[in-house]
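Structures incoming, each one as C-alpha cells.
We did not get these values from a lab; they are worked out from the coordinates using the rules stated. None of these values were measured; they are calculated from a predicted model. Cβ atoms are built from the backbone, for glycine too; each structure is taken alone.
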Structure 1
C-alpha cells in the first residue's frame, strides 16, 4: 500500500483504542492519538532508505512491532512516573499499545497486496497475503483512507458520548 492506504489502515486499527482513550481521558487526547498513528504509519517503510536492509524485511515483522511498542511503552512509563506508579503503568501500557498498533496496521495493509508480508521472519518464513489489490491501486488506497477516517471519527465521537 501507499501512504494514503497505510494512514487509513492505522486509523482503522487505532479506532478501538481511540474510543477507549477518548472515553477515559478526552476527545482531544483520542484525536492526538489518531494524529500520532497517522503520522507514524509509514515507519516500517523507512527500510527503503536504509542501505543493506531489505524492503518488507525486518521492519515488517511482529518483532519490529514489539520493539516499537516497547520503546513507546518505556517513554510512556517515564512520562507517567512524574504522577505516580499507577499513572506510569497506564501511560506505559498505552504507549506500548500505540507502538504495536501503529506498526501492526502497516503489516495488515501490506498483507492485502500480492507481495504480502513475512511477519514472523526469521523464525518462520511463511508469507501472508490476501492478494486483494496491488500496493499502487489508487482506489484501494483512498478507500482505505476514507474507511479509516470514518471509523476513527465514529470511535472518537462514541467515546466522547460515554458518561464520565
Structure 2
C-alpha cells in the first residue's frame, strides 16, 4: 500500500490524527534545477523535507531533514513561504490521515560531490525548472511547486 496525497480534493479522507507541521527545502544546483526525491512510500516526487520533531526549531528540523535525506550540509536558509491550506492531506499506509502544514525554505548547501539517498527515497534528482510539470508530484507539494514556478523576487508566499 502506498501513501496517498490530496490537495483540494473533495474525495480526501478526513484526518484521524493531529495536524503535522513540516519543513521543505528548495535546493537548486548551479544551473537552477531543483532537487526532488522520489518517495519510497509512493510513486510520487516531492521536495526534500519532513515533519518537525517536538524538541526542534523549524530550522533545526530543516537542517536535519536535508542531511538525512540527501547527505548535504545546509549553508544558508531563506524563508520561501508557508502552506497551510486545510485540504493538504496525506493518508499513510498505516492508516494515519493527517492535515499537513508546511514551511518552505530556499536552501543553499555546502559544495558536494554526490548525493546520499536515504531509505525514505527511491531516487534523488536535480530537475530543470521547465521539466517540473512533467513529473508526478505529490499533490500536497503542488501548491509549493506552483508558488515556486510563479514566484516573485523577494516575496514570501503565504497560503
**Fill in**
Value -22000 of helix-only ellipticity at 222 nm (-39500 (n - 2.57) for each DSSP H run of 4 or more, over all residues; to 500) was derived from the coordinates of, among 1, 2, structure 1
**For 1.00 (FRET efficiency 1/(1 + (r/R0)^6) of positions 58 and 82 (r between Cβ atoms, R0 = 25 Å, to 0.05), calculated) the corresponding structure among 1, 2** = 2
**Request:** Supply the structure label, taken from 1, 2, corresponding to semi-axes √(5λ) of the Cα gyration tensor in Å with the calculated value 23, 17, 16.
**Result:** 2
**Request:** Assign the value 13.5, 40, calculated as Rg and Dmax of the Cα atoms in Å, for residues 34-121 alone, to the correct structure from 1, 2.
**Result:** 2
**Request:** Give the label, chosen from 1, 2, of the structure having the highest value of mean count of other Cβ atoms within 10 Å over residues 26-33.
**Result:** 1
